[in-house]
Structure I
Amino acid sequence: MKTVIIAAGRGSRLNMEKSKPLTSLLGLSLIERVILSAKQVRVKEFFIVTGYKAKQLRKNLGNGQDLGVTIQYVHNSHWTQGNGISVLEAEEVVGRENFLLLMADHVFEPEILKVLCSKNLKKDECVLCVDKNLKATNVEEATKVLVKNGIIQDIGKNLQVYNGVDCGAFLCSPAIFGAIKTALSHGKDTLTDAVKILCGKKWIRAADVTGALWIDVDTPTDLHTAEKVLEESLKGKSDNLISRIVNRRVSLQISKYLCRFKINPDVVSVFCFLLGAVSGTLFIFQNFVLGGILAQATSVLGDVEGEVAQLTLRESGIRKFFNSVLDRYVDAFIILGMTYAVYMNRGELWVWLVGCMALIGSSMLMLAKEKYHAITGCKYLLKYDRKSWFIPATRDVQLFIVMLGGILNQVLMALVVIAVITNIKACLHLVNVKKTISKRVDWDLEEQPHILPSKA
């Protein structure tokens, strides 16, 4: 699907020295965030409408090759006028196709576009993303909308009666161009004026994206707010005590710093892998304190890699697979190093049994979650763990235990604890996953009886 991005305005309230869409936010410009967010829903053909400092924008983005997309430019020589004219400039390149219409200064998560792209347009119909959570938005600055039965009845900054705000993301039919021309014939040149005309014909629906992350960046305050919102989005609901109190406090600061220098998260992954190998080696050579500290450092850097990938919109299935494999190797290096060190001190073969159980439990714990995701297409969530929430055994907890064992010179005890909690947790995962998948299968059989085995 073609995507038009409006990037013609000056943005004098934010930055007068350069094109507003090139304003940096945690290592990416605003318009790069828009493009990469759209790319995550498989949109790769972009038409950018330029105006103020158009050459600067073209020089920075080029043809889109660096971002993995194709970019073409349309120039609006009347960029000082309303943004409706910028949209109209794209009529020739869009043709008679439906297209996405986005604003270069709106930061949003890809989920918003997933909702938008799932809508089926009727002839002459358009869809606008609407947020109904008025408490989470600066309503005074926002463009307000009144929605009834999924149809937008009215729109404008000065509406007295409203129940949502415009998120700045549209799925448009060519009818939008006709509405803009009609508005211009009445001396009105903004996109909102054109949408008002569509409202009068009941040609514009609302896509409810309440709860999704988005922000219109117009001022330095908005930019600071957007940075804080992106940081908060990294703190997952599944974060346990170690993640919240220890890892995130450190990793977020490192991640923000690395983002500003555009460090590739793959570099962090490789460095984390090497650090884990060094940690295991230090245990072998009986340097328990430093080995334990480096093990905890790999835990923090593992979070850094994920945070940098999310903040710079570089998450992908390949990267997740790559990191998962490296993490398993790191865990193996550390546990085997600890086991060897204890065996050399005690000389008893049963130590290897404890080490093997710790290694198996650690691996099985992750395998259960990943297999669940592969089978069901859903992440293994905490709601499936209600019966085993009291057993903390996530990877960050395991590495924290390794650090404590190293610092306190209780490496064997750390191995025993990891072996016990990971294997118990893995077994509980097996029970929970079996029940969950059984329910899904029963539902599938009820909804799709043709998949029942034949009696023949």
Structure II
Amino acid sequence: MISIVRARLADANPVALFLCAAAAVIGFGILKDVALLLIGRDRELGLLLDWLTLHALQAYRGPDGICVNGPCSDDSWMPIYRAVEYFRSAADPQVYRTIFFEQHTKFQYPPTSLLPFLALDTVGVDAAKGLRLMQVLSAGTVIGIVAAATLLARETAAQMGLKQYLTNARAAWLLFACVTVGTLFFYPIMFAVRIGQIQILIDLAICIALLCWLRDRKGVAAAFVAFSALIKPQYALLLVWALIRRETQFAVAFALVALPAGILSLGIFGLAEHLDYLSVLSYISRHGEVYWPNQSMNGLLNRLLVDVNPLKWSYTDFAPFHPVVYFGTLVSSIALIVLGLGYRPRWVRSPTDSVAPEAKRTESILDLCTAVMVLTIAAPVAWEHHYGVSWPIMIVACIGLVGLYVRGRHRDAAVLLGGLATSYFLISNYFTPLERFAFPPWNVVHSYIFAGGLLLLAVLVRFRSDLGKSLPRPAAAIAG
């Protein structure tokens, strides 16, 4: 019986085989949603329905600031437009001192993030029209992620020498179905759309950047990463990553996008505002968030050590300062960043040219994926929707593992696929029943997305280590 199973697995299309495993994991998550729906506790099916019906366009804030027709989808847009309006109207605007420190509005974006919204305001697109535009853009971005992620999966297969396995129509359609359904049920992505989070644009930008990197259009990839860094400054560390890797094309293109934007921002807002933003970052790093969707080491430690209800969101307050939380977060962040920027597998560090170019190309995209994932996890505040960038990374890893499998490393591929599937299940799902565990040490279960991110990081590191052993060496090296 075992020999028959092995024979059938050997004859099966390996890409289709792995996609069937992925479909099973995605399907299991959907079954979980249906089960929770039957007891009135589901959330993800509601997010999908909201997206299909464009619910975000039906809700709006009345004159009193109260949302009408359901929750408003302006989690990012409301603070951004409040900052724009204040900057336009105040005689001596001090955006961060007034909005963040005095009004206690959690406006945490850098001055560069306001530039497009100031431009829209200049041409007559006010806050109300701009909000509607951003909501439509967010909803459409989901379709863009599906398209970009599908192309990313196919390009990964081509880089790993697996393109022939996708010439079969069934395998191609299975790939498209897995990417589409996986995206629509990927909680961090769909939740970002529902609450009106600018993170959804970053998710698409990172997905396109990975695709461009695989196609050896590293300058274009850098432009999309630089766009992300203008919204989330931690992605600027990818410039350091590129310099360490001697990726000159990436570094130059990144600077060509980021430097003009930075100079323009300095000219409009002034040096004082940028220094005030550094004070905002310092304050957040010293305090962090207790609220359980903060899926970081800071969130985990705060929930264990700080006497604040982790189930209650505060629109104004951060966690009280706790030295153990602060230094624990600092040490873990430094360790993760050093890993992301410094780790290179032994076979890559070797001065010989005995490894095939195919292996080096695959290592290169996995290296970039590792850096992106590290910069997400290492932040003091990493909300659940910030993990939307992990979806294209999982796609690269899943298709890449097929290459490991077809080259005879079946056990390694199966173990890593199991880790990847577990990571996907933890990150992509919302487990409503876990909300009841409010008190330590039981509330450690709230950090399941953080655990999934760490597991994905471990899969990437191990995969990169195994890669050099699995891919063929050049003929010259073999002859030598």
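No value in this document is a laboratory result; all are computed from the given coordinates. As the structure is a prediction and not an experimental result, all values here were calculated from the model. Cβ atoms are built from the backbone, for glycine too; each structure is taken alone.
One table, with the values for the structure above:
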read-out: Which of I, II yields -0.47, -0.60, -0.72 [log10 I(q)/I(0) by the Debye sum over Cα atoms at q = 0.07, 0.08, 0.09 Å⁻¹, calculated]; value: I
read-out: Given 4.0 for distance in nm of label points 7 Å out along Cα→Cβ at positions 191 and 359, calculated: source structure among I, II; value: II
read-out: For distance in nm of label points 7 Å out along Cα→Cβ at positions 23 and 399 computed as 3.5, the structure of I, II it came from; value: I
read-out: Read-out relative contact order in percent (Cα under 8 Å, 6 or more apart), computed value 19, structure in I, II; value: II
read-out: semi-axes √(5λ) of the Cα gyration tensor in Å, for residues 207-430 alone from the coordinates reads 34, 21, 15; which among I, II; value: I
read-out: Computed 5.0 for distance in nm of label points 7 Å out along Cα→Cβ at positions 311 and 407 - originating structure among I, II; value: II
read-out: For -17000 (helix-only ellipticity at 222 nm (-39500 (n - 2.57) for each DSSP H run of 4 or more, over all residues; to 500), calculated) the corresponding structure among I, II; value: I
read-out: With mean count of other Cβ atoms within 10 Å over residues 47-54 derived as 14.9, matching label from I, II; value: II
